[in-house]
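Please treat every number below as a calculation from the coordinates, not as lab data. As the structure is a computational prediction, the values presented were derived from the model and not from experiment. Cβ atoms are built from the backbone, for glycine too; each structure is taken alone.
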Structure I
Amino acid sequence: MKLAKLAWMGAAALGAALVAAPAGAQGTKVAIGISGWTGFAPLTLAKEAGIFSKNGLDVTIKKIPQASRHLAIASGDIQCAATTVETWIVWNANGVATTQLFQLDKSYGADGMVVRNDVKSIKDLKGKKVAASAPGTAPYFTLAWFLKKNGLSVKDVTVVNMEPGPAAQAFIAGQNDVAMTYEPYLSAVREKPEAGKIIATTLDYPMVMDTFGCTPKFIADNETAARALVKSYFEALEMIKADQKKAYEIMGADVKQSGEAFGKSASYLRWQDRAANQKFFAGEFAAFSKEAADLLLEIGVIKQIPDLSKLADTRFVQ
């Protein structure tokens, strides 16, 4: 009798799980490339809290530097990724076909430029040595954007290619005149005022925003799974609202931060819910993509501007 009851309970649980998971997305395997950037953390939360699996997805998250994330997509090692809006332009311009599905976050001071304490303004950076990721990455683009807004270009400085984490640590250690970094690494500089100061962030120049996307083939072959990915992200945001302490602890652990420290990093950005996504793709997305593409062409990161009208599929955020 007990065995029969256990068998019935097991079948009922399996049935419930099948009902909970979107039809057609059952166990769809998808590998996602991200970095330790705070804005991407809800994807980690969706994985660790079982949200992806509840929605019928078998997700693997891989930490891949932004400079080589497109290579992982091109090789088929990953099918989806998170990165900045302008980076998708670079990837598509260089033959790596990708389509954005939803907006993850907007930076409100989470990305910045740190300089030595004797530097008075960005205009004083001419001839300085700047640590920044390689061309085609968000930190390099942010550097170009900040410089352009102050009458300079990347040709006016010497760029030393370093990823955001090492760039911040090297700066604190006394290397390089300037560094481009982001949270949680930017906070490491905030805590060492004797090493230098933050001269500008995305509060001064609001231009860093991240989106999630996949290859057109993955989306075409797995539309239900694509919808489940979007749904899972929004559910992760709901979990953050419902139990912030637990969510921050899960997301912080992934980047070796306490929940409290993670919360401080997260205070410098805004995750974007469904309503914010709808507003973003209704106008701001196209306007920013055009300005970003023009700058990327100007600084030589791309040789031609791809068809910007085909870089996003917004069906799943409606």
Structure II
Amino acid sequence: MPDPLIECVPNFSEGRRLAVVEAIVAAMNVEGVRLLDYSLDADHNRSVVTIAGPPAAVVEAAIRAAGRASQLIDLTTQEGVHPRIGAADVIPFVPIRDISLEQCVLLARQAGNEIWRRHQVPVYFYEAAAARPDRAMLEDVRRGQFEGLRDAVLKEPARRPDVGGPFLHPTAGASAIGARRFLIAFNLYLDTAEVAVARAIAKDIRQSGGGLAGVKAMGVSAQGQAQVSMNITDFTRTPVGQVYAAVKEKARKHGAAPVRAELIGLIPEAALERNSEWLRLLGEIGPGGFDPEEKVLERRLDRPLPWPSAQ
């Protein structure tokens, strides 16, 4: 019987300094852990890393990465369009093989306690790992971002961390640690620079606004274009093609259209929807485009990336 396998997709509040991101990634080089993907976004000022491996090794890698991020990222000077509360902002654990979501909850709790014990970075648990119902949604945990949360914990006991604290780390903030199913991070760029259009579309399509089930969305300005930035939390209920069609239709009403697509991190093979219009918008296979061998989770598991050298 194969050994249990989990994925971890930590998001760090740094997308402009490659050396910093690679130093954090290098800290995850634990025996048995495979590096599947990492990318930087300067506008969001955020990086997303995907690793996979045996549960204990992946947990240890995440703990080490959170510590390195707390040393290298200072949120008091960090700025970007993506909301954040921590240097190691979000650390989700995802079951891949022969392990349950409930077991990943226990791993998340273990990681959170160790991050506080070793690095004095307080922790909030979210999604399936949430210790309180009002913290199941990441956007509720992150309300006010670092600056607002830093002030709120001084006045509101209900906003204080689940582990550690009661105050945030002065420069590294706090980490949100969770357990969840596969999530697809999907961005669509519009043929307009009017960010208000992207925000209106995001408001209409996200689940919290009465839109599509399992879809979280925000409108931002990125690379000089309006961007609808989305997380699809259950592609079996709401496929990427349905999300794309909804954005396209909403954009048409504003006299706009999606002209380029972007995947952040990896996508499961089952979500690929071959020959779809959204897949074509990712670009041709090759440098800067979409290569299934590099972006499909199951294929990348067999061909992991080399680890960057420690800084």
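Computing relative contact order in percent (Cα under 8 Å, 6 or more apart) gives 26 for which of I, II?
Working: I: 26; II: 18.
Only one of I, II returns 26 for relative contact order in percent (Cα under 8 Å, 6 or more apart), namely I.
With semi-axes √(5λ) of the Cα gyration tensor in Å, for residues 60-107 alone coming out at 16, 14, 10, pick the structure among I, II it was computed from. Provide the component values of the computation, followed by the final result.
Working: I: 16, 14, 10; II: 27, 13, 7.
Comparing all candidates, it corresponds to I.
Figure out for me which of the structures I, II the number 3.0 belongs to, where distance in nm of label points 7 Å out along Cα→Cβ at positions 268 and 300 was derived from the coordinates. Mind showing how you got there, number by number?
Values: I: 3.0; II: 1.5.
Derived from I, not from the others.
Upon calculation of helix-only ellipticity at 222 nm (-39500 (n - 2.57) for each DSSP H run of 4 or more, over all residues; to 500) from the atomic coordinates, which of the structures I, II produces -9500? It would help to have the intermediate numbers written out before the result.
Details: I: -13000; II: -9500.
Corresponding structure: II.
If you rank structures I, II by FRET efficiency 1/(1 + (r/R0)^6) of positions 204 and 244 (r between Cβ atoms, R0 = 25 Å, to 0.05), which sits at the top with the largest value? Intermediate results must be reported in sequence, preceding the final value.
On the way: I: 0.35; II: 0.95.
Largest one: structure II.
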